[in-house]
1. Supply the structure label, taken from 1, 2, 3, corresponding to semi-axes √(5λ) of the Cα gyration tensor in Å with the calculated value 37, 29, 19.
2. Figure out for me which of the structures 1, 2, 3 the number 26, 15, 14 belongs to, where semi-axes √(5λ) of the Cα gyration tensor in Å, for residues 114-225 alone was derived from the coordinates.
Structure 1
Amino acid sequence: MIWIIFVPIVLLLLRLLTLRGKRSDSSFYGLGSYHYAHRGLHSDTVPENSMTAFSLAVSRGYGAELDVHLTKDRKLVVFHDETLVRMTGDNRRVEQCTYAELSQLRLKDTDERIPLLQEVLPLFEGKTPLIIELKAVKGNHAALARRVCKLLDDFPKLQFCTESFDPRVLRWLKKHRPEIVRGQLSCNFIRTRSGLPLPLAFFLTGLWMNFLTVPHFVAYRFSDRKRLAVRLCRLLWGTKLVAWTVHTDEEKDAALSEHMPIIFEHILP
């Protein structure tokens, strides 16, 4: 009879341990006083993740969130999608191209090209902070994280944190660069799936890998933030929750009332 009580309790405690994250102070490692423009301050005429979008964010006193891919020749480029088609009309994947090939493309029929990360960082150093998302594909998580960290070492006055959907990126950072603030990106993958196998969608949605990565923060899709795993991670471990992506003033007000730093788009908070 005692096992009927004991086993569920042990399983519950183990589940709570899987949600482990670091307890953040109220300043969010000095980054909490800023709002973050999602892929820069882009618009119908200014493409996302472009030099102009980032310059506009800095000029208005915003931080920015950006995305980093590794090219075929191991260059770090700032681009969101795995494929180039939406932003450039080219059907190839980012990692299939060299930077020389990517530099010939233009973003959304403008004169803007895909920037290198090393071109973007000086815009923010000593000014406003960055949230740097590492886009790992096809097992390149270690190579990507290593190169990003090596480049960031060249910008000692830059305020930044890192994040990724891929727990392997966070695991690498925890092991090799534990001083760098790292965040776990997630959402309700069970609903959206995003091409993921159901077991993987389940584990990512429920933040099951936190016990291996111990993130400094969790950036969870704002509309999914009420999920039990997210609430427990925040309540039990004191891990900071970051709101992405906030699209309306109502969402902004709700996020701020819940003491969440915001990654915003299509509004000017």
Structure 2
Amino acid sequence: MRFQETSPAHELTYSDVFLVPSSSGVGSRLDVSLAPKDGTAASIPIVSANMNSVTGPRLAATLARRGGLSVLPQDMHPLEVDAAIHWVKAQPIGFDAAIGLAPSDTVATALAQLPAVAGHGIVIHDQHGEFLGVILAEKLAHALPGARLGDLLGGRLTTIDIDELDGPRAAFDLMVEAGLDFAPVMHDGKVAGTLSRTGALRSTLYTPTLDAQGRLSVAAAVGINGDVAGKVKALAESGADVIVIDTAHGHQDGMIRAISAVAALDLGLP
């Protein structure tokens, strides 16, 4: 960008300027890449913070499907972060991980996990893990908070077999032809995940963040205290794709020592 005349010495807002576009060969905004090219596999410059109230395994998988990256918090127990990384790696790429609850769970429990709008739903399993059905999220908007989910099951259930999903465009067309906003995806009689019409459409627009094995990518954070090198080695062994070293003030001796210790491991991770 350049100014036609002398650059002003004060701040400007949109109402102060008129933007004159220059010649461009870009045919569509979808032709523009936002990939940060920062050593990660991300295709959009969006990272979720390593805070317990922000990032968990479900967000990590969801954001990676859309090309972003999530950072698991550094104060998670080592066993928890290991389980979280493995969970993300096991999740589907072309559709969402199912939100599963029991028939005895309540509407209030379900609404704490998803909004009561079209394109979402709850998968219901019995105590043996057998699939009982799906409750569309919009149905929850008209139910009492204390109502049992098992009492809301009923009606025609349409499922999609995983073998029918031949890419995101085919998945979207399948949803449109079937008149579905949401459906469970089945594999060998088990729920492999869920698919929404909006989710299928988004998958045609975004390139997922994947590791070398074609699995969803996830980052993990460590602090600068204790055995930093040991913690990072454990994260790498668990399958973390990116390591974030976090402290409130980065330009301090402790941070520099931590960076040096991690760099000396030569793990090949950004």
Structure 3
Amino acid sequence: MDEHMFQVGKAGGVPCTFRLQLFTAADERTVAVATQGPDEGASLVNRAEQYAAAVWRTHCSSESEPPIWVQHMLPDEEFSVVSFDVTGPFQLKAPGWHTLTDEQLTTLAGCDVDPSRGDGYVAFVPPPPDRLRYDIIPVAHLPEPQPFREPCMSRRVSRLGILLRRIRQRRPGPGAGCCWYHKQDWAAVSELAIRLADDARQDRLADEDIGEEVPERARRLGVADHDIRALESLLSPAAAIFPHLGPDPGYTNGNHRARAMRDAGVERTIVTTYLPPEGTN
């Protein structure tokens, strides 16, 4: 059997594919040879157990042992046989790699093995990227932050406590707060981020380019370095607060910042959202 586009799920939206060649002989374990090129999702190395188990389940389910697993990562020329601990039907762990010579590979398969990716290979074409947009949102509308790691994340401030903090309008000084997140003046930084984003748009900058301009624009305004770091965390696409507001609320980024903002009584901030590519519904 020779399946040029065997697929086992996806990784980061990219299909995990490889060429699968199966070699069988009477009274012998099946030999599976997996060949994979770059940009085919999770690699044969990183998901050896899952891939071998999927082939066992899909093509050799009547066999009590998994197929002998051989893998080949292009553009390298080496083939490796991979040993596993079998923990149950279609369950493998603890892979170990052992390089094969050409002669050993031929003996194992019972014939020559085609080392190419195969004519049936179809390269994955990624969809157009989503468009980043910065939105202003009331902090009260952000998802409830989930506790993790730091003790301060489990803290809840009463509505009265939040109201008092707004009235006092206290700016945290050096050393105030329990961690970097709780030491920042997120009210002031959020308002500055909103202002800078608006200014950048008026200068015809796309939202995805605003983050690169933030540090220099802030320095021209005399913003202190420690505030610039906090500002960058709100307007950098890689670090900006990215809430999920649907039926399963949470955060890709921003869980701890949202907790600190709530605790400080911050009224509004700026977050990222992603829109479909231009020309799509």
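1. 2
2. Details: 1: 26, 15, 14; 2: 27, 21, 15; 3: 39, 24, 15.
Going label by label, the one that fits is 1.
Values in this text are rule-based calculations from the coordinates and carry no lab data. All values derive from a computational prediction rather than experimental measurement.
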